[in-house]
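S.K.: Right after this note come the structures.
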Structure 1
């Protein structure tokens, strides 16, 4: 696997450390390509942080960066016209083992926290986190496993040999789940114990803009609501629609499900997730059955 790196806005860093936010999106580079960037000023140039409305400052005392392993499920798009190879990553869940690192002006650095997996969440190292607060699990991003006739959030580890299963509440009958400091329940199983593994990818159009659905829920009035993230790379339209500008190239909004058109649901299945590793295709169209 290739180690990737992205500069993290102060707001996103705060969300990682206080509410256990476990998502990543936007522009990233290969960590090996930016080993020379040991100060905020150098990171500012290497990560192309001089975009409109940037919260980054080349003269800052420190800058936080996220280091994470690439994965066959991560959807990267190459970006041209930058001094280093640059990729844009669709909104998704973090991969296990990601690290949040603070880089200081004197070239020192410290690891603030490590992301264990979907069940464990962030593990503080030098920075305290509020472990009592957590965001709900979402089946719209990250791996999902069919286990004992139910669909549960999961992470694929050990090169596809094992899975970490995560439950938001104590299991009613299944044994082997243990509580984690993140307030979830965790169990490690062999790949053979799971019927199928996939990442659900829901794409649609909203007022003509291509988007990915990254969360869904019902509001107090029973209206199905989606959180969407732009994948259309149309900054002018995203701003015109009033989307929240999260960071460079990342726009999100909360909308009624009825406002979306051309809804498409796909199962993304990297080959290492399959029982039959010689399968010819790595993704297929499918309906999603909730647990």
Structure 2
């Protein structure tokens, strides 16, 4: 049996416009020449030209990055101070590692238009077509096709989003972690804002995220390559970087696929 690892993460890149301006990552690169100069601080009397291979030192990067930039896992603390009907919400360093590895299930919702509000019936229909029933510990991944627009401003308004109803339906089956290849688990924020302005229904605001107040869970945003996965039958990994008391952290989301 052949085993394949599929990378489901986008890279953190300097200056890409696929986030709101305040969240766009900044990466300062220090090359080997500059690294050689910085090494002089650690090794007094060192002459880079004589004492380092080719006169070159270490390379490094200095990043200014929001915890919600790149492929990341949102903790329940991001959504609200409480979860599960009143318990303190987990921060990212408190999320059980057991949640972050499990059988993966991909729901293909690429046929829905941008901004479509996915309901429980849509999830049920997709699972019925797959002939699959959700199990406790499954990790449910939503494929919207938005990742094809990564690197452009269009990304912010691409893809369907999950309603509170659909989110709770999934969580009721013992799921603790979900994910999407779109910018947000909810519908694109500008499209929600348009609907709210028109109808004044505040229940539309961040409804998928706020579902955690009733039933605590984590979700991953900004996945990619979900189209390279089978609908189910693979193992998914999304261990977050351990940032104390943070609302989210970056993950290297990976799927392990075993081929017959």
Structure 3
């Protein structure tokens, strides 16, 4: 990155961290979230000590969400540029909708997770989980689109409005059903089912169109996902847990989940159509 971008990155980190610190130390806003419902087990679920009287109840886990903001900005900038470019290499550059949607999903994840770890209230928890649904559905939509185009023989760098419209309708409906209709307790099993279909479709695409993507990006994405899941498990089962540490297992989950999301985007952008 250029020096200018490094400066912007460091300033963003500093301002976000300073805002969290200032709100807890000098805003004098105490017990703000007590008027909202918080499940009894929520505070004890995470390793980080929850300061329930503070406005930012979990400062470290809140701060680590900055990775989602950075990924969102990077993807949205690329999607905005794609709208003016004439040469289209793949389904992502031919359909800036994908970049813009993924960027907005990352932005929503940042806002929902920040809201949840700041407040720990039940409503914010539901928003946070809805972000998980959107993050898992997006890759499935991408690979579903690739499978569709492969089966009908349309190059991925050419727009196919019918498939785009149909998939947008289907996956928007799925998101609404998962977020507002799915019975409580079914979330983890649903996400596992989505991952199963995602893997199956990804294998199909890679076998039918081998060598058209940069597999290194996919491996980094896969490895980061595994590391993220490991840290999530550490947080749940209190492995390497120090409630007062500046490095928290759940904050590491955020970091590696963000890295995984970024490299998944790099992977899908790396696809080159044979006709280019």
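Each value in this text was obtained by applying a stated rule to the coordinates, not by laboratory testing. What you are looking at is a predicted structure, and each value in this text was computed from that prediction instead of being measured. Cβ atoms are built from the backbone, for glycine too; each structure is taken alone.
S.K.: Matching task: 30 is the computed value of relative contact order in percent (Cα under 8 Å, 6 or more apart). Pick the structure from 1, 2, 3.
M.R.: 2
S.K.: To which of 1, 2, 3 does the computed value 4.0 (distance in nm of label points 7 Å out along Cα→Cβ at positions 156 and 236) belong?
M.R.: Going label by label, the one that fits is 1.
S.K.: Thinking of 1, 2, 3, which structure, once FRET efficiency 1/(1 + (r/R0)^6) of positions 52 and 116 (r between Cβ atoms, R0 = 30 Å, to 0.05) is computed, gives back 0.00?
M.R.: 2
S.K.: Hey, helix-only ellipticity at 222 nm (-39500 (n - 2.57) for each DSSP H run of 4 or more, over all residues; to 500) derived from one of 1, 2, 3 reads -5000; which structure?
M.R.: Here the read-out was taken from 2.
S.K.: Same structure, new question: Have a look at 1, 2, 3 and say which one yields 28 for percent of Cα pairs over 26 Å apart, for residues 92-227 alone, as calculated.
M.R.: Corresponding structure: 3.
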